[in-house]
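Listed next: structures, encoded as structure tokens.
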Structure I
């Protein structure tokens, strides 16, 4: 699939639930969100049908997201279904890691290739505070189990938050010295009800390079990756900087998104959506809807101009 700007679209970020077992401060209000009704969520069979269409149209990489995708009933079965499509070359999953210790082996057996794990502090009290109750020890145990079963290479996603974890930048970078893992710092994005909170805690990723000046840029191996990568001298892993606000990566964007209730989004930072669930229920041609979305994909987003979207990240898919 090629969009109107000549970008090849081969990557689907597929959100399977808006539920989560955490309440991270930058993701949702403390009271939570109004959950999508069960009957409005795509069934496993509907997801499989939509994935089959995408696969025939050129999607070969899928990332499962949420909410927290591991709380979705039938997630292991869904992974098996997705990997049964021969066109899908890579299937990954983004998780907070708290359920990985119990589930990693089953996920691997079902065909999952690798995981990205979100962790915004390496200090138990701060982690619990930001996630409103998460236990760092469970996350760390999940990382170790993911390594053991081979859900690798592992990437750790760190949302950079001023006044919260900027004092841990060097500690996170140090994780890449002796282990072949990537630590990726992500700039806070003004999304949903916590947009204004995000703005007041925003730091640019340039802060990472200022705090750890020994980091050296490395050549990109995937031009469509949103991260610019750096390494410590003789480091085994890499440090990635994902900067959607200060250094957006729209020019090489190769992705589209599907929300838990089947709304196709051509850009995370847009409120325009195409209803694939309804199209499927009405017996319409999914390819027509998908092509329409691809052709409407904008050249770039405008978050750096102070715009933000209405839906919370947990409702869209991280």
Structure II
């Protein structure tokens, strides 16, 4: 039970064997989470710092809960209440934290490349919880776990990622991970939200959401990230919903069952209607549950602790 990587910075270049080990370990941890006392002493004595420079609800709570379930000691950092406000550099912040004898760092930052930078500053294992528009590997891993549970295998599965592909780090990690595991991937959205030459990654592209629905076994619907965009990338939220919103009417027109996923937070009535998000075909809450198990698996496998689950 060991990964070939020391850090989890993204899924680009991560082997099929490593991804499979993480997913298989997460399945074992999910069984532990269903117990009356969902806790194991596996990482007792290990210290994990949650270094969040960006707002987060699901990811931060999921990591904190994963650490508690493994009996690790957690230290939570918030830039809004730290010496960053006094002008301290990222390098000085992490070096000072490391001096307190930490083992792992979970980092989220608005700038792409920060997790990689931290690997050059400290000896602790670094886990990327989202860096700018680059990657969000644990989100893609929990997405893949949810799909594997539903379909039994990712090999040959057709997954359409719909929405803001350009600004969505979730899309990038899903593309790398799914293709490595043998799935087929299509991206769909307005031309202004699809990166140029993305086909070179091995994905199909469509600008017609009905075509994506017709093709796919599962839709991973992404939020429009207005906070990362320049103005004018599409006419209006209303028009976006008209052209690309996932509605029950659109799904019924396809005359087949399509699995619905979303990394959250959902803009209901924009990219996804409520009756679709809450339908029997939705895996959205299952994704949240699987997120804790996946993050437990990543923490264990990067901790250096020899353990069986």
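Quick note: the coordinates plus some simple rules give every number you see, no bench work behind them. Predicted model, so just to flag it, every value in this text is computed and none were measured. Cβ atoms are built from the backbone, for glycine too; each structure is taken alone.
Just checking, which of I, II has the largest value of Rg/Rh (Cα atoms, Kirkwood Rh)? Write down the numbers at each step before the final one.
Details: I: 0.94; II: 0.97.
Structure II comes out on top.
Here distance in nm of label points 7 Å out along Cα→Cβ at positions 8 and 32 has been calculated and equals 4.3, so which of I, II was it run on? Please list the in-between numbers first.
On the way: I: 4.3; II: 1.3.
Going label by label, the one that fits is I.
One of I, II was used to calculate mean count of other Cβ atoms within 10 Å over residues 112-119, giving 18.2; which?
It was calculated from structure II.
The value 3.2 for distance in nm of label points 7 Å out along Cα→Cβ at positions 64 and 288 was derived from one model only; which of I, II is it?
On the way: I: 3.2; II: 1.5.
Clearly, the read-out refers to I.
Can you say which of I, II returns -8500 when helix-only ellipticity at 222 nm (-39500 (n - 2.57) for each DSSP H run of 4 or more, over all residues; to 500) is computed? Display every interim value, and only then the final one.
Details: I: -8500; II: -11500.
Computing helix-only ellipticity at 222 nm (-39500 (n - 2.57) for each DSSP H run of 4 or more, over all residues; to 500) on every structure in I, II gives -8500 only for I.
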